[in-house]
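**Student:** Take a look at the structures below.
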Structure 1
Amino acid sequence: MSRTEPLQPAGNATDRWWRGATTQQWNTFRSAYLGWALDIMDLMLFAMVIKHVGAELGFDKSAAGIVVSATLLATAAGGLVFGYLADRIGRAKSMMLSIICYSVGTALCGLSGSLGQLMLFRVIVGLGVGGEWSAGSALVSETWPAKHRGKVMAWVQSAFAAGYALAAIVAAVVVPIGGWRWVFAVGLIPALLAFYVRRHVEEPEIWSQQTKRLGFIETVRLLFTDHARGTIVGLAFTMTAMCGYWGLFTWIPTYLATPVAEGGPGLDLVKSTVWIVIMQVGAALGFITFGYIADYIGRKKAFILFFVASAVSVPIFATIQQPAVLMAFGIVVAYFGTGFYSGFAPTFAELFPTSVRATAQGFVYNGGRAFAAIAPALIGFFASNYGVSVGLIATAGFFALAALIVLLFLPETRGVELT
């Protein structure tokens, strides 16, 4: 674990984080923000065109779910591989390679002639997406000062909402014009960002000063020996929190479309660009404000606040029948149910030293995301047997468990100087 310093006074957390920022800090911020937005766009494009792809390639919703799960599992492998590369050859170089990986993978999806080919190409996308988070989070965390780390990473994480909304917009515009294959062709555009990273982004000084580069086996061994507590606790609350997220937001569109007679609100406006953008407004606000809250009251209290609020708000959401109220409260659910993502990168950066930081961050974050692949199926089981609303309410249990794990086991790291 990184050397623990006395916590920064709370007042420091309110400083304007952008004042006095260097050119290099801004270059890393821009690169990471765009990389995050575009990798989420590429990741979510498939979700926006599943119906069209399945109809042409001849597979059903079950097969589509397997493709999604395979992609999420691949992010774990990508986080580990590109995280190790970031520790070994540099954060900027690894991020550049990961961007090229997910961009090329997305473009290849548009050339798929079978379910097997699509699965392979989506795995390539997953590898790159997992890797970009690993390298980018380490790059930003090591470039910006400790007192603003939470806020800066929160603004970077807010790119998730921008990328999600952008995927919906791309699909809505391109499908009627050129079909689903051209939607994936748009996913090649992020590769241009790799050239910007190569030209303008330097390696963090703290990484450059490392005199020894660890081997892969040695790196993995350290995660489960010297840094076992950070690895295990990080995995535990990340897995549970992400199970809550993926279980909830995978099934919210289906719940909204469920007829009133079957226990749902029976809305017509679902799985549409408008609905997705509305939800992402709440998500973006959650991403950004979490960072300010975490820098002010600490990582631990901020996580508990958002997890408990999610556990409480989801059952309320599942009982609302009035469409206008449901849509408005959906912003609240998205705010708490996604905002906590901003806390992962700075917290993990503060739990591990520079020699293994990117590998650790990538493994813990994407390992949690891969494990969460079971959540949509589990909530689907509850939905099939007890109703979709009951399935959604079940996700509150994941959020509550995440809060308990953080309360009992996660050390407070706000203000820690990286070593």
Structure 2
Amino acid sequence: MLLQFTVKNFLSIKDEVTLSMVASKDSSFEDNLLPYEDGKKIKNALKSVVIYGANASGKSNILKALRFVKNFIKNSHEMQQGIKIQRKPFKLDNRCINEPSEFQIVFIHNDVKYLYGFSVTENEVIDEYLYYYPNGRQSIIFERERDEYKFTIDVERQSELKNKFHSKNKLFIATESLWEYEKAKVPFEWLSSYLNIFINHDRLENYTGGNMKEDENVNLLVKKYIKLADIGIDDINIKAREVEDILNSGMLNLLSDDVKADVLKTLQNGNLLDIKMIHNIKDKDGNIINYEFDIDEESDGTQKFFGLLGPWIDALLNGYTIVIDELDIRLHTLLVKKLIEMFLDPDVNKNNAQLIFTTHDTNLLDSDLLRRDQIWFTEKKEDKSTDLYSLYDFGGVRKSISIEKGYLQGKYGAIPVLKGDWKWED
């Protein structure tokens, strides 16, 4: 369960911004909350938040910062000496280019609260720290400043791992997890496996199809929601295409060298899926005839919806935190609303799954769907960097007013300022 994410000096984010999943004192929509224990207090996290903002205001960059954290943690142990860290600092201020990018994340896993953070340049990890709260009080697992480490628990074991495997471009949490140090392995598990981020939606059809083949429960759930979406699909058939069959088909000879290289790389990862959508049609005699369509013959919206169902169901079944950029693209607003409601419905979301997404669909603002602390905005500041803030930060926003109307009128910022005369000049 994600509680808070903070980032500084990354892409369009110059100054520190924080996305909080901790609920405010707002008493509305209790089904949108996830209770959790913090020391001796019961607090609430949010099941979902949405980020609005003008194009190029930095919505996606908040999500890309999360993706960088996940990917660097997950792949850090494979970093060879001298390999550059692929962080991207704020480029519109020369001072930022040589300063570190900073990241911090607070989350709960296995009923324990963790705080993990690090800062990096292209060449090295400047600092890194991991704390946990076993009894509601902060305890250090490790602290690091470049080559200097501090341990207060399991000192001998952690010192041994540091002495053997320290590298200035690797994260220590990844090293400790790789070598089965439990107090690092548990938070590493959440950061690398329970936080799932989808910026681009390419190839999600294979994600969904693969899950359907591996898990009959997922197979039934995907087919259920495909039918409920009223897009005319009555069944789905998934078959694996053997790599040898594809290589021997002569198909590769029709492709350019660059495309062929990408295909061969994909094939190395295993079998490709043949996904067929079944449409049932009655003939003039009342007989049911099945027609098969390849997934790429379906509408863009159908492909998008089918692709999303895999990670959607995966998150709800396993209690993942899922992050989706531009959820509304190619989907009807009513379908988007239903997808969000799945996370907010306690009868569907039984495992504390969370959803973070960006959208331009303002219909969701007045849908009796979200609390004020679930609605966030990004806006460009004067120096063209990204600011991030919540609707709850605006005092006196009554629940009865039209939030959508106020947003489009610019009361909360985060909209484009269209300039000049847009008439055609002869």
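Laboratory data are not the source of any read-out in this text; all were calculated from the coordinates shown. Given the structure is predicted, the values throughout are model-derived calculations rather than measurements. Cβ atoms are built from the backbone, for glycine too; each structure is taken alone.
**Student:** For percent of Cα pairs over 19 Å apart, for residues 84-187 alone, which of the structures 1, 2 scores highest? Don't jump to the answer; show the numbers that get you there.
**Tutor:** Values: 1: 54; 2: 45.
The maximum falls on structure 1.
**Student:** When mean count of other Cβ atoms within 10 Å over residues 164-171 is compared over structures 1, 2, which one is greatest?
**Tutor:** On the way: 1: 22.0; 2: 17.4.
The structure with the largest value is 1.
**Student:** Which one of 1, 2 has percent of Cα pairs over 26 Å apart, as calculated from the coordinates, equal to 63? Mind dumping the intermediate values first?
**Tutor:** On the way: 1: 51; 2: 63.
This value belongs to structure 2.
**Student:** While we're here: Assuming 0.95 is FRET efficiency 1/(1 + (r/R0)^6) of positions 92 and 156 (r between Cβ atoms, R0 = 25 Å, to 0.05) as calculated from a single structure, say which of 1, 2 it is. Kindly include the intermediate steps, with their values, before the conclusion.
**Tutor:** Working: 1: 0.95; 2: 0.00.
Only one of 1, 2 returns 0.95 for FRET efficiency 1/(1 + (r/R0)^6) of positions 92 and 156 (r between Cβ atoms, R0 = 25 Å, to 0.05), namely 1.
**Student:** Out of 1, 2, which one gives 2.3 for distance in nm of label points 7 Å out along Cα→Cβ at positions 28 and 324 as computed from the coordinates?
**Tutor:** Details: 1: 4.8; 2: 2.3.
Matching structure: 2.
**Student:** Sticking with this structure for a sec: Could you tell me which structure in 1, 2 was used to calculate helix-only ellipticity at 222 nm (-39500 (n - 2.57) for each DSSP H run of 4 or more, over all residues; to 500) as -25500?
**Tutor:** On the way: 1: -25500; 2: -8500.
Answer by label: 1.
**Student:** Of the structures labelled 1, 2, which one yields 28 when relative contact order in percent (Cα under 8 Å, 6 or more apart) is computed from its coordinates? Present the calculation step by step, with values, prior to reporting the outcome.
**Tutor:** Working: 1: 28; 2: 21.
Only structure 1 yields this read-out.
**Student:** Looking at structures 1, 2, which one was Rg and Dmax of the Cα atoms in Å, for residues 116-291 alone calculated from, given that it came out as 24.9, 80? Let's see the in-between values first.
**Tutor:** Working: 1: 20.2, 66; 2: 24.9, 80.
Of the options listed, only 2 reproduces it.
**Student:** Okay, moving on. Thinking of 1, 2, which structure, once distance in nm of label points 7 Å out along Cα→Cβ at positions 60 and 212 is computed, gives back 5.6?
**Tutor:** On the way: 1: 5.6; 2: 2.8.
Only one of 1, 2 returns 5.6 for distance in nm of label points 7 Å out along Cα→Cβ at positions 60 and 212, namely 1.
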